[in-house]
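The structures considered in this document are given below.
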Structure I
Amino acid sequence: MNKVEMTEAIILAKSARNLSWEAIAEGIGMGTVWVTSACLGMNSMPAEPAAKLCALLELSDEVKAALMQYPTKQWQWQVPQDPLIYRLYEIVGVYGETLKEVIQEKFGDGIMSAIDFTMDVAKEENPKGDRVVLTMNGKFLPYKAW
């Protein structure tokens, strides 16, 4: 089973049980964003949480094995048309250079890790309209001279 087939099986089982990603993550004791990413094929899942997920969703050992496979992380270079994903690209397009300047001013020459990294999505109720709160927390990795 490949990652695409795995994702399809997981989404079908999730839908059949009327579960949210948050409920699945809570059910296996892991973070919502990370579990969702692994189920969509962008991260590998260690054996124990993979077994818990497959038990929760009543999925086969083939799905477990696919969850544990190392992914090839790739995406299209063109800007996506989905409005939510497009807006994230827009944020990076408008504020990317600003974030780079501010991060490097505070930390020095380097980058934020996407490996030693966590992300959370929260909902903030607001009288002017509910707000999406994205929290990204990555280790700073300084560039080295040699």
Structure II
Amino acid sequence: MKLVSTLPERAGFLHAIPLFDLFALLLVFILLGPSFVTFSGVRVEMPMSRYQVERDPNAAVITITQGDPAVIWLERQRVTEADMIRQLAERREKSAAVPTVYIRSDSEIPASYERMVAEAALQQGFRVYLLGRPMKSEELK
């Protein structure tokens, strides 16, 4: 018995099936890819606050995270207290107006340490704001 193929010599749709698989795979990577990306930065659990400040685009952001001793971040760079004071002084010399510093600190950071960092910025001539997480409407009552 001789087997005879009923397909034409060039079955075009059979060659297109791997392309459909490729496009489906690319579509999955394009749509789901960003959800697997971790964003860099410093994670801080800030205390609640009922006040909000408008963001100054030229402000320096100091973040204080937990550690032993607490860790200071200036513009997402880990710095020591002396480096922070030096970098703030350099920044102050470059600016003609009164510059601003936002201090974000973890809720577990002692107020005395937060105050020490704020006083260091105040001594350099900065306007200092302590940032907190906004309160929900049910917490305001």
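Laboratory data are not the source of any read-out in this text; all were calculated from the coordinates shown. Source: prediction; values computed, not measured. Cβ atoms are built from the backbone, for glycine too; each structure is taken alone.
A value of 3.5 was computed for distance in nm of label points 7 Å out along Cα→Cβ at positions 93 and 125; which of I, II is the source structure?
I
Out of I, II, which one gives -11500 for helix-only ellipticity at 222 nm (-39500 (n - 2.57) for each DSSP H run of 4 or more, over all residues; to 500) as computed from the coordinates?
II
One of I, II was used to compute distance in nm of label points 7 Å out along Cα→Cβ at positions 5 and 21, and the result was 2.5. Which label is that?
Computed on structure I.
For Rg/Rh (Cα atoms, Kirkwood Rh), find whichever of I, II sits highest and give me its label.
II
Which of I, II yields 1.6 for distance in nm of label points 7 Å out along Cα→Cβ at positions 61 and 77, as computed?
II
Between structures I, II, where is mean count of other Cβ atoms within 10 Å over residues 69-76 highest?
II
To which of I, II does the computed value 0.55 (FRET efficiency 1/(1 + (r/R0)^6) of positions 37 and 53 (r between Cβ atoms, R0 = 30 Å, to 0.05)) belong?
Among I, II, the structure yielding 0.55 for FRET efficiency 1/(1 + (r/R0)^6) of positions 37 and 53 (r between Cβ atoms, R0 = 30 Å, to 0.05) is II.
A value of 19 was computed for relative contact order in percent (Cα under 8 Å, 6 or more apart); which of I, II is the source structure?
Source structure: I.
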